[in-house]
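Next up: the structures, one after another.
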Structure I
Amino acid sequence: MTSIFDAEGKNIPCTVIEAGPCVVTQLRTVDTDGYEAVQLAFDDKKEKNTTGSLKGHFAKAKTTPKRKLVEFKSFEDAKSLGDIVNVEIFAEGDYVDVVGTSKGKGFQGVVKRHGFGGVGGQTHGQHNRLRAPGSLGASSWPSRVFKGMRMAGRKETGAKVQLPDAIFAVEPNDHAIYLDVKQYLANQRQGTHKSKQRNEIAGSTKKLYKQKGTGGARAGSIKSPLFNGGGRVFGPQPRDYSFKLNKKLKSLARKSALSYKAKDNNIVVLEAFTFDSIKTANYAKIMADLKLSDAKTLLVLPAANNNVYLSSRNLKKAKVVTAAELNTYDKPILTEKASALTEKLNRFSFKVDHRANKLEIKSAIEKMYGVNIQAINTIVVMEKQNRVTLKLVL
């Protein structure tokens, strides 16, 4: 890990990667293997630690045993056994996808690994165990620890993907998200609603009864809005609900939505995969392996894949789109109003007199509880009662 300075004097952190020399040890072809690929080998390995089959494999390429073997598809230049591939194949300014296995953060306790809160407020007899995991639940029966128990261990191991800060770490703009979602929902409306006005109703125009002297309201004809089946006054008319948003604003909204998800660690990056046949069980198994069976998921593919799309269609909480179809609304950023607000959000509900206004409610509760109220929302839930929702700043 090091850093460099650009032309403007900005310090940019960078990682130095040793990319070669790599030796071509095998060529995959459609006739023999069913696909085309080039196998590269890197990092010398002691011959005494290499199996006999691998020794013969490397001997065909006339090279020494290597520690790492990886296949790459879609090589632009033709290669042959024994060719050397190094950084000369790259030009300055090229973008490169780097995939590696993270060493993780080593052995960590339950507080850092799983977010345990510790003992909290100390009482009599509490000492030297503030960050302890507590009981594991194993006694004479079942005499074992159940699988999946959250305990100390290695943290954040496995393959990691570096998400670009220009997309996944921008300052979120909530108003841009609101406008983009509003436009998306407006574009879904057909706008074909139509009610008939008085002049469009089929019926007689004859006056029903004389103008005065009947004791009833005056009516010109059966097509009056006062009668059943009559015309509607100021009813809905066909219209186009769509409106225009600038491209930069829509781009900012998508980046803001993705930044929110990255901040909450709700983005999972998968290696490219496909299904040979259309089968819902295949898609459900992948979600189960990722522990996302009960979660609402949105799978974004680089290009359309009919087998993956049809395999997910029967799952209620699963949706598959391509990168070109990705929009702000599909990302679960804007949550629906919950029926019960929790204290986690510093929101509380009170029943108040129906004659009290917001200023009176705010003043009374601030004086009673000694807090600062950020916002007040009122809703009529019964005949003469208001339910108030408050957001407190403690």
Structure II
Amino acid sequence: MAPINAVKVFKDSVKLDFDEIDRVTKVGVGLKTALRKVPCTHDLQWSIKWYPNGDVANAAGYVSIFTTVTAPVVVKSTYRVDGSSIQKTIRSQINDNWGLSKAISHEELRPLFRDGKVTITCDVEIYVPVPWSFLTNSMFQTCKHLPTNFTLMVENQLLETHKQLLSFVSPIFNAMFQNSTVESMVNLVYVCGFIPSTVKAAVDFMYGHEMENPTLEKILEVLRFADKYKIDMFADLEHVVVCNLSVKTFFVIFHHAYACSKKVLLEECLNFFYTHQNEMRNAKIVDNISHQTLINAIKMAFDLDDEIDVCRHAHECGVYMLMEPLARSVAGSLRTDNFSKITSCAWDGSSDFLKHECAKFMIHHWRELSPAYFADMKAETAKGIMTLANTIRR
């Protein structure tokens, strides 16, 4: 893989005050916040441009929100409504502006107004390219006068280091050095599953040395080493990975995030996947990932309880390639105790297959389904399944 650039993440936010009267603003009439400077750059600035009643005709009835920048840069933007669970997140390389025409609907905002106002907070994370030297720390560069006293054996190579360094950065190594463990007595540990150059790059980075010839593949291996030994000082390297997420790199980054249970990175991968589904399908990237792996990843990243929640999430995010396998899996799990939840999911997600399965289940288990099972459903959902069941009976 080709060398990649280091990045530092700059975080900032602004608040937008949305008045009830703004809902009748003319479509296409926009507002813009003041430009805000991004530190550690020559002239990079950002702002928010927003349209209270949509930027174009088909976005009428929505708040349109866009993050604007004065130079090309990768930006992660989160638009959230204060005092609610409503939020939308996007990440992209922005040349001028990028955002959502249908960020938040007026219907969602209607019950949230207080004294005729609601506040929308716009959080940004701007990935600023920097020299690799910016990611190093000098904490352990002062260890040069101390003789090394511990050895990492990787394959057939020996890597000399300081026991104090390993103990300080890793609870796994620290546990090895407690009491009379074999490792603490012989001052040596075998490191398995990694090549020598990966472990050397990780240890050098811990000492504060600049990474040599950094590639995405090399960084992911270093992060895998850090994950195994619970070393938490590589956050900057994770930002580099996020910044280099693309259709080409998706599979290798997704595999790392999934295998190492990196929830934040996995969420970034899935949000990218939702936005670039067609490109990835055309490039046959998703052919290398099973539907079940994607389903498990969505559950892990977004803390969803079961496949019913995943089915609803997939519909909301437009992950249509998963809808059929999810509907079949969810239908196979139908029971009286989840009947109401699955039926609501079927009607909210407009899944004809799942609707029919719920209706057939209701027909066969009518005596077990008391009125309480329908109490949690929306009125139109309850009416819909009754109507469909009657149609099937005929």
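For the reader, a short list of remarks on this structure follows.
- Entry that produces 17.8 once mean count of other Cβ atoms within 10 Å over residues 19-26 is calculated, selected from I, II: I
- Answer label among I, II for the case where distance in nm of label points 7 Å out along Cα→Cβ at positions 147 and 371, calculated from the coordinates, equals 4.4: I
- For -6000 (helix-only ellipticity at 222 nm (-39500 (n - 2.57) for each DSSP H run of 4 or more, over all residues; to 500), calculated) the corresponding structure among I, II: I
- Source structure of the calculated read-out (Cα extents along the principal axes in Å, 83, 55, 42) within I, II: II.
Values quoted throughout were computed directly from the atomic coordinates according to the rules given, and no laboratory measurement underlies them. Just so it is clear, the structure is predicted and the values come from calculations on it, not from any experiment. Cβ atoms are built from the backbone, for glycine too; each structure is taken alone.
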